[in-house]
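S.K.: In structure tokens below, several structures.
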Structure P
Amino acid sequence: MKAIKRHWPRIAVTLIPLVFALLHATGALPLGVLQRLDDIIYDARLRATMPQTMDERIVIVDIDEKSLAEIGRWPWGRNKLAELVTALFQNQHIALLGVDVVFAEPDNSSGLQQLMALAGNELKDQPSFTDKLQQLKPRLDYDASFAAALKDKAVVLGYFFTNDAQGRASGQLPLPVFGASDLEGRQLPAPEWSAYGSNLEQFARAAPLAGHFNSVTDSDGVVRSIPLIAQYKDDYYESLSLAIFRAVVGLPKIVPQFSAEAYLSRDDQALNKLSLVQGDKALDIPVDGRGTALIPYRGRGNSQGGSFKYWSAVDILNKQVPPGELKNKIVLLGTTALGLFDMRVTPVGETYPGVETHANVISALLDGHILVKPDYSIGYEVVTLMVSGLMLAICLPLLSAARAVLLSVLVLSALTLLNLWLYLGHGLVLPLASAVLMTVTAFALNMSYGYFVESRSKRDLANLFGTYVPPELVDEMLEDPDSYSMQAMNREMTVMFCDMRGFTNMSETMEPLQLQAMLTGVFSKLTAVIRGHRGTIDKYMGDCVMAFWGAPIESSAHAHLAVSTALDIAAVVREINEDHQARGLPVIGIGIGISTGTMCVGDMGSDIRRSYTVIGDTVNLGARLESLSKVYGVDIVASEQTRRMANDFVWQELDKVRVKGKDKSVTIFCPLAIAKKAESAVLEEIKLWTQFLKAYRAQNWDQADVALLNISRLNAHKYLYRLYSERVVSMRYLLFDPDWDGATNFETK
């Protein structure tokens, strides 16, 4: 929660694309670019998942360029069409014929009308002419011949609806599949038309089953869907493909079904499916709210597309197709001739035969695999947007760039795979563009905000602390830059002063460049040790380095880290001296003072020069303790507070001292080793040393001498013991002082 609160501006920025995506999804602010992107995604997915296999059940008899070249331009005489229908049923024994052509006008190409006009006027007194005309009339009435060929055959004629300002209509419509009265007061939002062009009445009587061959052209000019149901006035009519399918399965009744989950839809009267009911059986065909279904294209289209077998109409007429070749096939009569203008722009081809669009829908109906945009798509879109958008908005600001990329890729993959699974497994075409664009935009905005806004503050923080704090601590600070500043504050911390002994003598005997190189090498190693223990370098003062722990990053282990640093520095200096001795360079000594307590830390100095440093009595004590290390002959001197907070070390109490400027004495200590790694001899030495200090402060000089003698047997070379031995000798001559607290006074810094 704290991290979310800290990053709320970045989270708010990342939520912006989610808001726009939701406005688009709910229809409050439709974005054309998202609809276009959804169409592109749909087209690409359709092309990638097309089966591209041949459906042997459906055949297309094509009025192609070859047929026009041999028989003549369109329209052909109805006698030719009658021959074609007869050949298909009698020679080929097809199961059903669907006609993707409309016959809205009489065929006068035989000249029968002119002959009858002559018989009624100029030649009415010629009985022989009239008798002969009566004999020829059945042969010359092409429309009657065509109607006779259609009669009692499994034929589904085609027609079209259109919108006309005057509502002009021609031909005879088939019976509607249902009317407004069947909707129980609902308003079915199916495509509504004002006019139509249908077949002549005699053809409609001969073949009463018919379907419209309208399609839906999207705003980009692409045909992606077909209305299975269309409205004309108060009645509803089926498409050619649905009529053919119903004829194949026994002409079941069409019953519209509406969504039971209207709260997920834009329209509480949305059509959900069409039920084909026959007796006690029902077959459901899913449709969208307008009664349309997406065309599930099987392949690239045309005779070379590999989805449906094409036969040239002239080959059927000329009996060049083996008899029975099309037996029990569903045959669609249509055209691919460019001059007849039945080619359409589709997702899978820019010149796709209109007749093959119906073949695709029939094939899908037979397989029970109709693609549909369900009425609850708005609910799906809102839910996926909310889940993915909120996840990205909350998580992206908290992640590194690499992990943010990984999360965005995972979200995109999950959304895409879910969408693809619903498409392939259930035929559901659901929106994806809004979620994809929202995810990409959210990632881009999040990264941009992080780079241009947060990175600026992080770079400023790195510039402020980079020279003081180890790089790994700077990285840690950059995770929450607002928590760090140069503002002064009081805080419990530990400070360390490390001074190089013998620097003055070395400066007198060494060349300046040689001395500079040696100091650089030594300080580089000491600095590496300090930074390795998360210390902050305060400053270098000649041959002294000052560091502290507990700021800018707070740490409860600041005393432990400082003591560990001091012990490691002592070990490093021993290694340096071994190297110097081997190279003939002077050895160096060190003195380290460590003090723990409350001090003021922050950006301090003048208007001209400032630095991030610590000040206070605790800091002054640390400096005094560093100088005392030489007095007691040890490398490290620490305060009592340091010893108390770093109790995982073995400590040797050095003395009680009263430094210049202080009336109260302080106990000082020297760390010897980590408690877990301390040798038994060291522990024994500390035990004896504790006994000595007890006798020393009790002014029992004889007992103190005995204790010193025992300690010297364990460590005869330690300067501390010789120092106290000399003190005991001199203090024997003093009278017993009951007010003495055992402290040593130091009047110099």
Structure Q
Amino acid sequence: MACTNCKTRPVKLHEFSFEPRKLHRGYADRSLYVNLSTNEIKVKPIPEEMKKKFIGGRGYGMKYLWDAVTPDTKWNSPENELIIAQGPIGGITQYPGAGKSYVVTISPLTGLPVDSNVGGYFGPLFKFCGFDALEIQGKAEKDVIIFIDGDNHKVTIEEAPADMDTNSHILAETLTEMYADSEEDKRNVSVVSAGVAAEHTRFGILNFSYYDVRRKKCKLKQAGRGGTGTVLRDKKVKAIVVKKSGIKGDLNDPHDLDTIIKLGIKLHKEIHDNDELQCNMRVHGTTQLVDAMNAHDLLPVNNFQYGEHPEAPRLGKESFEKLFDLGKPDGCWYGCTLACAHALANFEIKTGPYKGQKVFTDGPEYETLAGCGSNCGIFDPIALVETNFYCDTYAIDTISFGTTCAFLMECYERGIINKEITGGLELRFGNWEAQMELLHQMARGEGFGVVAGQGIHRLKKLFVEKYGADKDFLEDIGMEMKGLEFSEYISKESLAQQAGYGTANKGPQHDENWLIFMDMIRNQMPTFEDKAEALHYFPLFRTWFSIVGLCKLPWNDIMPADNHLTDEPAKVPEHVDNYVALFTAVTGQPFSKEEMLRQSERVYNFQKVFNLRMGKGTREYDNPPYRAVGPVTVEEYESRRERYDKQLREKAGVDPEGMTVEEKIQALRKYREEQYQGLLDVVYQRRGWTPNAIPTIEKLEELGIAYPEIVEVVKRFL
């Protein structure tokens, strides 16, 4: 029987005491290093040069990882690090969205450095223990718990009880109960964990818990992309637990608390007055995006073949408004009134090991509904809640899982794989039962689930080499780049979004830029130069959130009422000004919009060179599967025939009259691929890169990161 409520503490293997340190202007200026192979724990000072150049968050994570690994390091090498870092603004309680921390590691999917943002309490609580970053290196012999006790200034490595449940919805509750001294103290405990499926797949996630005092339950937020949870379980870490009491609004020791309070009040008022009229995040969360994407032919359906479906509204905001347990605070850190982290109470599970149990579970976000739902031809909201629950507790990335399932379903329906290969699973579009069995197999470490859990990049290779599949066709329909599965937006009609996915450092993820509406719907970027400028600015602006510790949602999911009257409404200029003022108010440093972009450009280019160091990063890795660019099959072309015929005539200069559909597909493909390559040329030039996507030495010097080891990497490609 699992010890779900035991008070028996794990056996201590090693204990380390550290000197307490108060933060000063957003920084502790030190990190905590834990080596599981040697049980070494130490405090490391953060050099002033590193602080100046890499700022925090993702920047610190990338720098620590660079220093830890070599070009030969694999994701499961002992020297690979798992780093959780915070930024200087992270942890403040007066400004919505300041609870973010950033996980960096070598990805099991891509072999590249991956960054994944996550909310919840762990990042701020750990920061208030007196650290800007946590580095975990090496591998334990047995499952361990790392406990960071900020009240007693100790770090312990403890042997996890063998019968302790690994799945996150149980483990978070167990460890919160175990390490808290009282019911009230539970809000001071946060648990980082990864469930059993992370042990058998390459796209395991990390769950970061926080205690909901109204519901008396732990909620979970995910560092979802790139296999961070797989790395944690490979290192034999059962969980990382932090405890820190006495949370107050001034623990960052900011330079100007009054300005922070004023900026926060202004944004709280915007949320109060405008959220219901705009995205209504406090009621719908991101579920409203299903309706918006479906209305604009942007919702992935049946492995990104189509962009809308008549049943899609079943997965939209109206369904989940009825299902969510509303009326209680739903922010994932103190002071976030945007409150998008909704949950369901007493949800009855229908499959798997928890069948028949009623659980408290987080509600699905847009990416889950689109990836595991519409992209797989599944439109039952209740089914999607269960998929989301199991993905979370088993620790599976819903984006990679959904996109992989969609790929497998198309392969099955086209006869590329069959029941013999899948072990009896009938992986057809719409078959939720088969999808769930695949997920349960991943958790059990058996059957075709383990094969599927290796991700699309490896599945394509397997299907070609073992089953004689058409390599070119699989490359066209397998929605991955650099080894990472696509997030859930149809980019066929947005050249800018295609390049946004293609040039993203970690692989095709929308958190680097999301330009579809600007490009496709509003036509605000008619020229290559316009698109290239957006593909320069927005990735850098979004990078800035990841280095200072902020959530992106309060930037443009809630906007001033008069934002549409500004010169550049897509940038939400008033909020950009707020961020400039906020950074200075926390750190005391003079700051500007130009310096904001410079901070980001430095980290962004450093990560690009890191990719080169690890064997990828040149232009060839920025080429997307053709389905992200245009129609691959006859069915796809016919579904939008009038649109595509018109584009052939008016843009490609080809008369489609008398052509077969296959000929029209090839003519359109030639035009679109030429357009894509032409845009890449302009984007690389705008970024200060060579035509082969290599940052120039001059660019590195301009950014102040022309360190010998970085220049050495770049010179090999020039």
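Here, each number is a calculation from the coordinates, and none is a lab measurement. Remember, predicted model here, so these are calculated numbers, not experimental data. Cβ atoms are built from the backbone, for glycine too; each structure is taken alone.
S.K.: When distance in nm of label points 7 Å out along Cα→Cβ at positions 299 and 499 is calculated, the result is 9.5; to which of the structures P, Q does this value belong? Please list the in-between numbers first.
M.R.: Values: P: 9.5; Q: 3.0.
Structure P accounts for this read-out.
S.K.: Further question: Which of P, Q yields -11500 for helix-only ellipticity at 222 nm (-39500 (n - 2.57) for each DSSP H run of 4 or more, over all residues; to 500), as computed? Show your work: numbers first, answer last.
M.R.: Numbers: P: -14000; Q: -11500.
Matching structure: Q.
S.K.: Suppose you compute Kirkwood radius over Cα pairs in Å for every structure in P, Q: which one lands on 35.4?
M.R.: On the way: P: 35.4; Q: 25.7.
Source structure: P.
S.K.: Can you rank P, Q by distance in nm of label points 7 Å out along Cα→Cβ at positions 27 and 515 and just name the one with the largest value?
M.R.: Working: P: 8.8; Q: 3.3.
Biggest value here belongs to P.
S.K.: Which of P, Q yields 9.9 for distance in nm of label points 7 Å out along Cα→Cβ at positions 315 and 563, as computed? Present the calculation step by step, with values, prior to reporting the outcome.
M.R.: Working: P: 9.9; Q: 2.5.
Considering all the candidates, the number was obtained from P.
S.K.: Separate question: Taking percent of Cα pairs over 31 Å apart, for residues 99-378 alone as the criterion, which structure among P, Q has the greatest value? Don't jump to the answer; show the numbers that get you there.
M.R.: Values: P: 35; Q: 32.
For this comparison of percent of Cα pairs over 31 Å apart, for residues 99-378 alone, the top structure is P.
S.K.: Something else about it: Of structures P, Q, which gives 0.30 when FRET efficiency 1/(1 + (r/R0)^6) of positions 323 and 659 (r between Cβ atoms, R0 = 41 Å, to 0.05) is computed from the coordinates?
M.R.: Details: P: 0.00; Q: 0.30.
Answer for the origin of the read-out: Q.
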